[in-house]
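Bear in mind that the values in this text are calculations on the coordinates, not laboratory data. If you're wondering where the values come from, they're calculated on a predicted model, not measured in any experiment. Cβ atoms are built from the backbone, for glycine too; each structure is taken alone.
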Structure P
Amino acid sequence: MGNEPSTLSARPRNRRGEGARLREDIVAAAVELLDETGTETAVTLRAVARRVGIAAPSIYRHFPDQPAIMLAVVQQAFDELEARLRAALDEAEDGPRQRLFAYCHAYLGFSEDHPERYRTMFAGVWVPVLQDTAVTEEDMLTLGMGSLHLLADLLAACAAAGLAAVDDPWADAVALWLGLHGLAHQRAVTVAFPWPEGIAERLITALAHLGAGSGPVEQVV
């Protein structure tokens, strides 16, 4: 197709036992296509095969269809997000409140640094028809669960320290994630809007039910 990105030369055949590397190359090529074009419709079996330098049928040994490739791309993106969140927690100041804000700002930072990947992860533009693909409902249900459980643990720690009026960490984690996602999405799609200073801190403080008068943690994304 004329508007597809340029392709690489033919890829050398893998030695025995190197099939996993080909799978990684396929996923990496799909991520590159997504980042370069800004749309998951560019991630076709044909385009990915050209980028890797293999014949399209070779992909079927690792992925039965295009949605399966996209699932692997999204799973990798969630792994990258979780790694970034955990790195932020490792660098955060001691204290459950400080760790919660570090997590939230790292989440917003990821959405700004990887807008196309984030859009594919959360904006509903990639929704496979489960009856027509090898992707299962269980595959979809597990996406992002590691990051969300981590947020629930942070809220539970705030509650245990008497800093937050949280009685259902899981439900409040979902509510806080919805708030963070809404802010991330609107920042990405709004051309001009007078965002109030400290809007992220206000949102986090409110949805995490942090105690009045404790004040937001100063952190700029």
Structure Q
Amino acid sequence: MIIDLSHPIHEGMRTYPGLPGPKITTHLSRAESRSRYTDGVEFHIGRINMVANTGTYLDAPFHRYPDGADTAGIPLEQVVDVAGVVCTAEPEGEIGPEILDGTEVAGKAVLFRTGWDGRWGTDDYFGESHPYLGRELVDRLTTLAPAVVGIDSVNIDAMSDKARPAHSLLLAAGIPLVEHLRGLDRLPARGFRFFAPPLAVHAFGTCSVRAFAIVD
């Protein structure tokens, strides 16, 4: 079974406070294309103007560090067909290191389910009480070396923490992050494969993804 874990992108949507929503327009309309082809043949070519942090997206090390891997440099084996685990956390505030007790995470996709995605599309989604990874949890993850880490919240760090420890330490360790996931409640705690490949763009640190899982 395939389970979609991404928020669809649409005109004007908000992903993060202060970032503009996407503008979706037409580059070539069906009517304009008809003169180029045989009768009855037409095409549509769209144009989208958006910041890289739109919808569900992956952060590569370059997002934080100028010498880090960009989205073209992320090894596909870290974000494609990766064995996954879901860690269920409280719906608000700091997530502590004990959530990993008894869980094997090395080389896996570690996804933190908080239920915050239920607020998507509302002002509450951007609230300061959102769930995030605490510094102790980040330290533990860095040591345990998962392939990729994701969360269904507005930010994997506390938005009030200007040091951004999860982004700073995990990306420094070469562990990409996926933020704004959805539907993690549809996944089992174990027994699924995770996919979140970004576009291969040089000098790009963040990219929207169509994240999904295949349940064994």
Structure R
Amino acid sequence: MNFIFKLSVLCMLMVLVGKAQHRVPSDFIPKNFKKFETIYGDLNKDGLEDCVLIIKKVDSVHNIVNRFDEKVDRNRRGIIVLFKNENGYQLADQNLDCFSSENEDGGVYFPPDLWIYIKDNKLHVHYGHGRYGYWDYTFRFKNANFELIGYDSSSNRGPVTLRETSINFLTKKKLVKVNTNEDSEGGDESFEETWSDIEIDHLIQLSLIKDFDALEMFQF
């Protein structure tokens, strides 16, 4: 009898361990959150497709009526990064409320579009603002965290690029390119380049960013 009982317990433990090892992305979504978007790609150079989840808080308090008399969901969004292994997924990093809602009021302008993508084993947080330009944050996994290693932005007037900025936080160098052709119509810009050194003691961690909208790069 004792042998049968022990065997049953062992089998149950094996099943539980097996389930724990084969976790799927949806297992990592916290209570009162929902999946907003899923991105796949290799983030740690092991040849396996890792997973990035963009999640969104579910709270009726933040479902409001905007100035156009439309009911919109103003709940904030967050990010969960999962590494793939032979037995499923494991948590690599997360920040549950660093992104504003996709329904924010842009005032006289439309709000920028958030686009998350993976390129060259790096995580990119990209904001596109149509004809006004874009800004892009590059993160790399190191020291058990995703750290901000690069920033690129472009300020445009329609098809004309007015100013480009590129910051490399690893080399601590900053490049600013300003279009000096006032009559430019797009494609015929003439850029004046200025290089400078930046001061930074520690790389910014993805998990510690409170709000990307308040992540000012002009300080560098």
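Observations on the structure shown:
- Largest in relative contact order in percent (Cα under 8 Å, 6 or more apart) among the labelled structures P, Q, R is structure Q.
- Label whose coordinates, when volume of the Cα convex hull per residue in Å³, for residues 22-125 alone is calculated, return 216 (choices P, Q, R): Q
- Comparing distance in nm of label points 7 Å out along Cα→Cβ at positions 38 and 134 across structures P, Q, R, the highest figure is found for Q.
- Ranked by mean projected area of the Cα convex hull in nm², structures P, Q, R are topped by R, which has the highest value.
- Read-out distance in nm of label points 7 Å out along Cα→Cβ at positions 30 and 110, computed value 1.8, structure in P, Q, R: P
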